[in-house]
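The following blocks contain the structures, represented as structure tokens.
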Structure 1
Amino acid sequence: MAKNKKPTSSAVEIMHRRYIKGNKKRLKYIKKEEQRVEIAQKIYELRTQVNLTQQELAQLIGTRQSVISRLESADYYGHTPKMLQKIANSVHCQLKIEFVPQNGECAYV
């Protein structure tokens, strides 16, 4: 163990050090997964903030409840701007997509 590192019993920290830290491919994968889960969470939060059930939201955008359930699932990979726009429109919200710098500023590499 390195001199300045305190021992840890955190399984997450141990796994991160052992399998992820410094591995660009795994870090990129984790970032992509975090973004996907964040979209699902935001759909759920929006729906519950406006006091709609999945069925009610589905009816507003012209789909089935199972589609809303899938969109809110952390395991779903098919979020499209078109569907997100439909959801936003149905609850009178604006969909906003941003480009956010990863490390201070955006740059072409």
Structure 2
Amino acid sequence: MLHGGLRGDHDVFLFDPVHCYGLSEYLRIIDVRESHGFSRRAFQPHGGHLFALHVVAALGLGGSEANVHNFQPFGGFSDDAVIEDGHIRPPDAPGIGLETRAELNNLFQSPVKD
């Protein structure tokens, strides 16, 4: 059975780009799946963090897992994020939006404790 029974019109790929050795390897996985007839809309990154949200927007993927209560302080979205009908846009800010999370930004600005 080709692809372990995966159905291109139904199944979803939940790879986390961070855990796939970064964005370049994640792109390679997408390319391989597309070469076998799967749509990039079938990719919905696991993680529920701002990096995954940006990857979805940049690559035209099908969606992103939202784990807003886990993986803190990195999980979740911008402090001013608006969710409408189950959809959210990445923040209009430089980088991947970490600066748009007050708690996380404060953590990065804190002095290192010995």
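Calculated for structures 1, 2, volume of the Cα convex hull per residue in Å³ is largest in 1.
Out of 1, 2, which structure matches 38, 22, 14 when Cα extents along the principal axes in Å, for residues 29-84 alone is calculated? That value comes from structure 2.
helix-only ellipticity at 222 nm (-39500 (n - 2.57) for each DSSP H run of 4 or more, over all residues; to 500) was computed and gave -8000; which structure, 1, 2, did it come from? Clearly, the read-out refers to 2.
FYI, it's all coordinate maths here, none of it is from the lab. Nothing here was measured: the structure is a model prediction, and the numbers come from that model.
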